[in-house]
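Visitor: Several structures are given next for inspection.
Just so it is clear, none of the values below were taken in a lab; they were calculated from the coordinates. Quick caveat: nothing in here was measured; it's all calculated off a predicted structure. Cβ atoms are built from the backbone, for glycine too; each structure is taken alone.
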Structure 1
């Protein structure tokens, strides 16, 4: 059950009283540039199901936070762990 009014109205229509899910904790995340002369890469990847369509990508930044390059790899019929491994190996190959 989500925390939305529509779900609550549907439950009440069937005379059900659900307990709304607890609101997620929101945390502030601040990106920090790498040390002078270094390049930082942020990567991520995901698959829709297991196995399923997925993809990975990454962004390279210099010490002044300028984008130096990026990549995207679309994938078909992969497991989630394969996507993460491919993101890491692609990053190493491009570095």
Structure 2
């Protein structure tokens, strides 16, 4: 399926509410919404769903929020990205464990 614009994305008009989705996605950033939108478009193009409905969008939002929660606080930082003071603080913390 090739879509020329977002206006062509098939929606289940009986089970699709922008207001409900907007309320449900409160707290997400524009980048988050873009990510979720792309994932939903891929599902439509792949034929995994035939039209957007509120339930599908909410499920994708839930999956995305869970992914954010799972990765919260986890970031790998290379040694060369740390200031000397930070390296020393980490080394002291390791010694005290």
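Visitor: One of 1, 2 was used to compute distance in nm of label points 7 Å out along Cα→Cβ at positions 17 and 41, and the result was 5.5. Which label is that?
Guide: Working through the options, I get structure 1.
Visitor: Can you spot which of 1, 2 the value 60 was calculated from, given it is percent of Cα pairs over 18 Å apart?
Guide: Clearly, the read-out refers to 2.
Visitor: Further, regarding this structure: Taking 12.4 as the value of mean count of other Cβ atoms within 10 Å over residues 9-16 derived from one of the structures shown (1, 2), identify that structure. Display every interim value, and only then the final one.
Guide: On the way: 1: 9.9; 2: 12.4.
It was calculated from structure 2.
Visitor: Comparing relative contact order in percent (Cα under 8 Å, 6 or more apart) across 1, 2, which is largest? Spell out each step's value before the answer.
Guide: Details: 1: 22; 2: 34.
By relative contact order in percent (Cα under 8 Å, 6 or more apart), the leading structure of 1, 2 is 2.
Visitor: Given that helix-only ellipticity at 222 nm (-39500 (n - 2.57) for each DSSP H run of 4 or more, over all residues; to 500), derived from a single structure, equals -8000, which label among 1, 2 identifies that structure?
Guide: Comparing all candidates, it corresponds to 1.
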